[in-house]
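Nothing in this text is a laboratory measurement; each read-out follows from the coordinates by a stated rule. All values reported here derive from a predicted model rather than from experimental measurement. Cβ atoms are built from the backbone, for glycine too; each structure is taken alone.
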Structure 1
């Protein structure tokens, strides 16, 4: 239900929820802008906001501590909720001397994996006993939602101890069969690296790291996976081979061989995903590249030949693997995306054309 005052932050966010927006942008000199099915449009009935108006909207929801952190650090990540409406992941930053804000809408209800229309093999990752599972992709590709759905499945089916480390906390998990504790960077811990250094003292079975964003958090997450824990995390990489390269390349040269050995021993899977506009204009659909660690994958990682992983994915569909171009070709053949969208999001146009010709006979 729309709040009476559209000029409060809650009122603007309510309008965005009604529009089924994924993001809300507040920038001085522009009306509130929302992203609906990937397209940025002005929020209906709203005028341009001044820098002072944006500042008042934001400061009205902040605690004194949050105001102090913003003024000291010049940017701030946080979570925000409107009861019975939605949760939001917020980011505030300064630009040209004014406050700019972005709010990502997060549903109150954590979706089930089957509702996300991801490949069925991803359900198996929730039942793994140990190892590292990475969900990667650009900002806004649904990585956090996929991880939340995986944790929901674990929480509902297994008696385990789950610890999450997030910046900020996005989806709120209610303990079902599992114990689940959620730690927020900045409020419950100083950093991902600090939390990961101490997390093993909490006797976890499953650890979810919101993002492996630096050398220390990468090394600590891999160590946790090596020592018998199931670790989920995200990275802002667009393909599985690039993900492997990024993890190894972040280390100094003399440590890269060791990291390759560690990663080969603990990696279970990489899911690289994108959200594309549906051909009927009624939302977006996920395309997922899937790499599953088998003997061939482990050998290529150990030998630093991650550029050859695409060949393994192309020829291992019976094991649940697929490249991004294979995923796009299948979505196009089934009519869920347009040809133009498939080529806009593909990795290799020539390979995509070849895959389209292969799958057309099945649809």
Structure 2
């Protein structure tokens, strides 16, 4: 059995809960449970002192300078860095510095790039991003979608899927749709990117045929007040529940209390909420954007609709409500699909990447490039 590794894991942590933060927290726990030593470097650590958060330039320095010092120190203590990376300023401020500091300290780096905006980000800023990416010892992505994106920019990647906790997210016995009022769920944060407004407008259409239907929107974000106003304007205030932020551990009960999950996002990669819903035996209606068609197959494991199209989303929901056999088939196929995302399946692929970058010949060649 290979010796335990010393890993520096760089990424966000809850709160707030979100796909990358939850994946960072989960991965740290799984690696530790396997006997590895994990030093977690949090890129969204609380500001100290707290008042710094209200001063834009000062807050950037207050978070960045201690982060760089911690990276330098940790690079001398671990065997490799695993960096949870995303597009935008997060890349420039938190991911790229790991690569350059690690090279100075002789520590291999695995970049775990995530997020559905990678293509537009690379198109705009590849002259800044690509040189750093090419100096990472490995770039892993969670989907064939991102593998195709980075291939267009000459960056080699390996697909290592997201991890779904199949002990936490499991299917409860489900009654056929139509036997009780429809229960819909949206599990995305309240931001422009996730277009919760389309889900609300679709729900308003569904309610015309299913007046007892209910919708739960689980997430937090800057658009809550706007979405609550839209809910009132659509006459849905008595049928829509905004839960606010929900910890990942508490999401299982929400999935098990839902018949259909709506994913209305405008840009996406490999949404954990879709995987968790499938694992929980919930039928999924999603927009067919970004990596979603790489993840699920329309009519087999989910129903896919165009983005920003409430009529199409509502039609898909109504179809599931009127065709219980179709809904049952989607649920069964979805549960089979997510088996490949459990830790038992993902572990050998991830550890294979770790051990490859630790090979002396690999690191020597990467450093010389």
Structure 3
């Protein structure tokens, strides 16, 4: 099971919708929880259609902040339990038939109202009997090591957060990469970074997921990065082949000079049997296209490593502008990767008249 949580700061503009689609296409999550969508539940249905997601629930904002959404890939896999302006609680049915409780959580951004959102989580917890995962933007930190720059957080607020974790015997799941998930994007000493977004899991259930992994997915437009949870994130993938990589002829290849040369050479070489020619052409075109994908992935990985150094490294001098420039480059690379998968998706493939061999 794969879950993405992201404080998207509004999905009413095309750039954020594009980033959301990238998250879905590239990471292929089962469940997505969004905070601060800043659009009504009625308008959110159009966003869900653009992302081609079957199931979904949107919660309207109360006042200026809030507005949450939960989306799930398979219409039958999620059963909503309760929801409010601070949470969406759901029961998830996995492929193995197991039931897992997932609560998408958004902590109140105003410290004076934080206690009410903690109390809401307490009410949810009283009814949970399944393995429990909580994910989202908590708007709170557990210790000063989760904040760099700006004023220190009051100890009382951090203690309130720790009490919640202790009450429900939860474990704070550290990410495999990255640390801070929010930055104010300012320069020099005015830069502030915090670890506001995270996943929690009931301590008794951690051993049930030996290959569990979590990571930060750096974003190109938002001050909040997304977080990703995968029950099999650390499982060996030496022999893994993404099922989306099965060979399909893509109409766009006809306009690519290199692809045209590969087709011409494969067709003219060797056996005269038509089926053999098609098979050979498919192998060589598929290898060429996959090599291009790996090059883009390598560039994305290197750029994300540089962004992590700025986000998680000590000191902030003159790093705000560098971070913005890197995020622009990251957006362009993510666009390329998203287009690759979009071209290979069944809907686009059928639309362009491709054939599968």
FRET efficiency 1/(1 + (r/R0)^6) of positions 90 and 234 (r between Cβ atoms, R0 = 30 Å, to 0.05) - highest-scoring structure of 1, 2, 3 | 1
From which structure (1, 2, 3) was Rg/Rh (Cα atoms, Kirkwood Rh), for residues 58-257 alone calculated, if the value obtained is 1.02?
-> 3
Tell me which of 1, 2, 3 gives 22, 21, 14 when you compute semi-axes √(5λ) of the Cα gyration tensor in Å, for residues 26-137 alone.
-> 2
